[in-house]
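Have a look at these structures, which come just after this line.
What follows is calculated from the coordinates using simple rules that are stated; it is not laboratory data. Since the model is a prediction, treat every value here as computed from it, not as a measurement. Cβ atoms are built from the backbone, for glycine too; each structure is taken alone.
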Structure 1
Amino acid sequence: MLKRFFNYYRPYKGLFILDFSSAVIAAVLELAFPVAVNSVIDTILPSGNWNRIITASVFLLLLYIVNTFLQFVVIYFGHRLGINIETDMRQDLFNKLQKQSFSYYDNNKTGKLMTRLTADLQDISEVAHHGPEDIFITLITLVGAFLLMLRVHTTLAIATIVLIPFIMFAVSFFNKKMTAVNTRIFENLGEFNAGIEATVSGVRVVQAFANEAHESERFKGLNKLYRQARLTFYKTMGISSSYNYLMIRLINLFALFFGSYFTLQGELSYGDFVGFILLSNIFVRPIEKVNNMIEQYPKGIAGFKRFIEEMDRELEITDKPGAVDVAYLEGNIVYDAVSFSYDNATPVLENVNLSIKAGETVAFVGPSGGGKTTICNLLPRFYEATEGTISIDGMAIKEMTMHSLRNQIGVVQQDVYLFPGTIRENIRYGKLDATEEEIKQAAIMANLEHVIRSMPEGLDTIIGERGVKLSGGQKQRLSIARMFLKNPPILILDEATSALDTETEQVIQESLDSLAEGRTTLIIAHRLATIKHATRIVVVSDHGIAEQGTHEELITQDGVYRRLYEAQFLA
């Protein structure tokens, strides 16, 4: 784990060397002050030479000015180093999450993933900045101060540091304990954030059912769990800090008590005694840092462990070695003995065989849960087929890179997701380098231009989170405009009009028909009236394909489709 942590220092070697060397020089210069005081009291002061006192004072002033500059370097550039490393880790984690399959997101809460990207890594920068230098400076200060104390008086130096092993034991013990506590805090924070995210996102449902009191009680429980974990952490930290405080003050007391004794015995001069007291203060200063280390480091260590856990999680769907980029696909699709199940549980699809010609419009119908959406989701590899092969234009989709495969497939869903921002930004998402003219043309083709004209800011109108300021039909048209801009040869329409009223559905259907023209189109349909024009209708039921044919052919059969059709239209 340490090796992986220090790998993040590589791009910032210069920054690390600057920070680390400045911190070390500053620590060494700190040791010069007690030695100078000793010299002033025992040598310069008795001589009565005022000029030498002025010279020594000027020398110390210069020393402090240099140290002041070094402190700025350590604080600013050190934290810059830490933030750079934290930023790189967060980017790596985000990139990893981007590659995860739909199954991963089916099983993980958004709030918990947000915690991993934010709170888990917030204390990494402090560990990255202070970790190496604190450990090294603590050692160099302890050793340097102790050697200087030995020069003054050997027995006194040994008597002063006798408590150090007790402090080191406490550091080790409490560090492990607080790392474990912080891991629990992060887990509780993930649940806490997931609860907030779910409630805030669903606030309209909460208010519609007048369930504010229920949500308040549920949040209260999550809040208490998080509070208890934090209290456990601060209780442990309080015990640790109090224990270390006592040990440090005992070191100061030992230095004062035994130093006074040896001074009265004539074994120490007054200058040596004052210098020794100052050295003992420098000696305990890095130990005082231990309290901060015990508070800060376990947070960073726990966060990094969870970061590593996420980074080491295997991707369920990856590019096969040697996968090729496909520049263009005509859209001849073949499902050959394809089966699929979620988490190796009950099969959703079994032995599906299906051929779709380029330019053909194929509609999938059937009861809910029959596998219509699953068949379509396997094509862009949102999920991976458990068995069998899916190919396009004679090439297995596993032989293509996922990026190039998904570039050739457009998906228009019932639940349209729009990003916070403007209408223009959301249309442009279909083609990030699109020109203004291309955006306007896509809007016209999606019958969106009169909506844009009615908006106060036109294309620059802010649509709110998830397009909350738009109606269902306007959202759907915007998503269709986005797809016109992408211009893929293969199109998947996932119940794209089922949530709309009849009049809006007719307008949207015209846009969809225009979009589907000349493309291989897979339609997942609930309303059978919208798919009569399909080249072929595939009825999906009981883990596979029950029947297929044109609307007229299926109506003449006394099968599943006819029963669905009669049930829907007779009703």
Structure 2
Amino acid sequence: MDEAGIIEGQTVCTRLAATAREHCDLPAYSDRDGTGWRTLSWGETRRRALETAAGFAALGLEPGDVVALMMPNRSEHVLADLGAMHAGGVPATVYATLAPDQIGFVARDCSAKYAVLDGQDQLARWLPVLDELPALRKVIVVDAAACPDDERFVSWQAFTELGRERLAADPGDVDRRWQAVSPSGTATLLYTSGTTGDPKGVIITHSMALHECVMVERSSVLPERSVGISYLPFAHIADRVLSYYLPVARGSHVYFCPDPAQLTTVLREVRPHSFFGVPRVWEKIMAGVQAVLAGERDEAKKAAVQGALDVGRRYVSSLEYGNTTPPELAAAFERADAAVLTPMRALLGLDRVAQASSAAAPLPEEVARFFAGLGLKIFDAYGMTETTGAVTANLSDSFKLGTVGRAFDGVELRLAEDGEILVRGATCTPGYLNRPEATAQLLDGDGWVHTGDVGVLDEDGFLTVVDRKKELIITAGGENIAPSMIENMLKEHPLVGQALAYGDRRPYVVALVTLDGEVAPVWAAAHGVDTADLAALAEHPLVVAEVARAVEDANARLARVQQVKKWRLLPAEWTAESEELTPTLKLKRRVVHGKYGDAIEDLYR
């Protein structure tokens, strides 16, 4: 049966009802508390979602009203989202790093009637603009201690108690509301990160979300009752699909990690069957492993590990599309995996991973090859919010490292004359909220989504993403250069946290480089440098010399016009909080250009 037949007439609401009925007592969502994990079953999840829906109804929510959500990854986030949806509203998770003026823009753009905030940090971002939001009726605050004593606010506890009372008194109202939700209705409104101007609200329908779930499920090799970890923002389409819509559809179990700094701890504790990481997450895990390996003093042990890693790389390479695995290599991998690689993956909490994946930006091939050495195949995928996430992916039986795979069944994909990737299919958005001009630029008359990414298709249909169309460097000599390729090569060195290549309309390429805040102090200690301060390390001769080697290594693999002629090591990390990175750790080029314009100009003097 095709996807349309599988999900015909269904919504996220009907899928939750079916999952709660079929898997009532199975675990759904787990949050860490002071002593361990507290877990909601699927039956409890739906019951509390209906109570939350009744709470919104009691506050006066009408079908189509938007509920803005700003919370970390936790059960209450899913319950608020499901509650708004079941009441007939439109949940819209916004990034927790938005500044007050950005929050004001988004809330006005979607005419948000309600907001659900986690606590003090989120309140501090909303309070400065509340008086500019006359449409906002009520703000619900999860942390009761942070909830202001003001009639505009209500605590989550009081809100859910109101919902329980309302549901008990009139269960028919909520039933009528969620049953009236249409497959073509808006399941969520997700705002782009706004790196090129004001954020745009992407409309995601129930049909789009469920089509995406079917495509992802068909490509999956996960066990039936799989376990995953949610740590990326729910404003990011990948985690919204993988940790919310897909679990609702298949009844899997998700552990929440609201603090990404605790991810390595949670990984070791949960040992998930699936793990999704944006490229920067995989790069940081790789850098940590490399730092440990570099500090190993036992030469025999070091040689054994390097030998096993080499076998792992060759074995995974032999599984790539079009290759075959010699029996002796398969036997060698089995021995290396049992003796070295499985214990190494276990130390990372990745020993049960059946499906590792990456998206949001192309995963550097060197990173994929490194994890292949550990016996872990990372399946890179490609998509965007406007396509409800992945439209291409590498699969267990057909993958090529360094590519983002082939189009899913049911997805049409082609390249425009200038190489831009065009996509058409059931997961493509009908457009942006209140932005007809931007929608016209995104969608042409034939329904093709113009992604803004430049790609290359090989003879087997595997897609490689070159770069963002608007971010390609065109040098003064007319050469077209993809900056991400240069940056990825620089970041292959564990010391390098982030890099920006620059050279548009300039005679040569220069780079700004930052240190990795976790690896640099460890590297420094191993090399006898007695400071962990990043600013001091950025000026230390040993560190500067090592970064110079990283630049030389990258240049050795680049064409002359692509090589970095001058560079500068900066004294601080780039983060989402300092605004050089998006919440999903992608580079905000225009922000970096603005903040470090003088440093860039100095490199051309």
Structure 3
Amino acid sequence: MTLAYLPPARSLQVQPRSLPPARNAVLRQLGQAAWQLAMRFGKRTTIHGLDKLLAAQASRSERFVWLCTFISAFLGAVYVCLILSQRYNDGNFQTVVDSTRYPVYRIAFPVITICNHNRLNWQRLPLAKQRFMANVSDVAQLKLFERIVSSFDAMSFGHFESFEQLRNEPTHQLSHINFSHVVDFMTWKCDELLTDCKWRKFPHDCCEIFSKRRSKNGLCWAFNSLETVEGKRMQLLDPLWPWRTGSAGPMSALFVRVLIQPDKHWPGRVNEKAIDVMVTEPYVWHKDPFRIPADTETTLEIEPTIYFYDNETRSVSSDQRQCVFDNERNSRDFKSLLGYIYMIENCQSECHQEYLVRYCNCTMDLLFPPGQYRSCRAQDFNCLAEHNDRLLYSYQPGEERFVRSNYEGMVCKCFRNCYSLNYINDVRPSFLPPEVLGNSSYVDLDVHFRFETMMVYRTSLVFGWVDLMVSFGGIAGLFLGCSLISGMELVYFLCIEVPAFGIRELRQRLLAKRRMDTAAATPTINLRQNMPSQLEQYIMQLKVEQAAQKPTSQFQKWQRQTFTHKHVISK
């Protein structure tokens, strides 16, 4: 009996792939991969404790002990580092003596500014009227012009009370006149004020080494100055300007005779005849002068002292170190006159000018360098006199809590410059006898250094960034037994190896997902048999019978082969 198998009708059906693994399985795989990566890092790291913690042969108890030890050491290191960081952020300073014998020839001789306490040469008043009131014949206007000019004879910043006499006067009638030019015309000329100049005992023409400059005392004459056109020209012609001296003692520097000439003063002012002398650093606009009486032989001894902050202090804010570098223009505390470097005196002068503009909307161009503010005219002089009490005193912020004041004053937040050349001045006038003076009135002024050397003080941080780095390194070595190289190993592991591992795993997952999508798009043929179940049972039974008859057929085949073999041998 022969059985014929006829395949049933086949149908095509797309078999979807199995779903992706569960989330916990993915996390488990990632955890195993991360642990293998960590163990690989632990085999080569130089950080003590991590090699024990991540060792492959370590037991759970051993790992627990090393984990507790490492966490304790790490927390201890973090705690001490926080203390060190707080110590660094406090920015404590220390001032030490950098030099006790710094030679004075290393610094420029100070700027010596001399003013006659009576600012104007009154003998030039008729010429001033001819020049500035040439077309005016009104006697009242000429009298008003004279009264305004006389107010400038004692005028300086904070001393505008001389304009009080102009109250209720029609000053607007002379608003077209620039009285700064009038005062410039009537101020003392060089040969009228200075004579017998000597520098280091060598005679000089006073008008060659002195130049007229503005200050908060008005127009004065300055030696060794760089604020004037003449001073800048001298610097181009003489490479040693401003001049220096390495000597000390009387007649070792500047000597000058200042002529008082009281017969040329304004007769309406009765005051003590004197001169005002100002000693400043180069590039300083103004510093409060001291007064030297007339008919004296005065010795002015100067003892300079340098205070400076080193470059490490630049890492600290100017408000914290209480000083400003001359090129620190980005600091909020940087304030100076237009075109001038930072100096505490320049900061205060700019602050005073701002208050003057705030109250009267103008500035006295005789007292400040040229700038962006409007110059005061005749109609503004009453305003200056009205607000003089507010312009008389200046305070630092917070000073009002400790110092009693009867005036409102000006609040100027000005820190010292981080490189400061201070002068300790010793003024010793001695009055000359009448037989020496004769019919003259003058002041013999001898300005010199007291010593040939000076003190230099340096201010630095108690705990700078170098100390911070050294301390961090010591703490890391003490608690964790690691160094900068160990830190680089950790940084390399976290920044290079871990991202590379993550990118590699992500790439593999993307490739696997892409293969799954490709396989899902390919149709799978599934042959389903539609034969009756009885036929299936018959086929299975036939296979069983054939399997039972197979050993018998093999035995019969063996018998035939054996019989044939014997028959051939017998023949």
If relative contact order in percent (Cα under 8 Å, 6 or more apart) is calculated from each of 1, 2, 3, which structure is the one that comes out at 24? 3
Figure out for me which of the structures 1, 2, 3 the number 1.43 belongs to, where Cα Rg over 2.2 N^0.38 Å was derived from the coordinates. 1
semi-axes √(5λ) of the Cα gyration tensor in Å, for residues 128-415 alone, calculated, reads 68, 26, 14; among 1, 2, 3 the input was structure 1
Label whose coordinates, when mean count of other Cβ atoms within 10 Å over residues 184-191 is calculated, return 17.1 (choices 1, 2, 3): 3
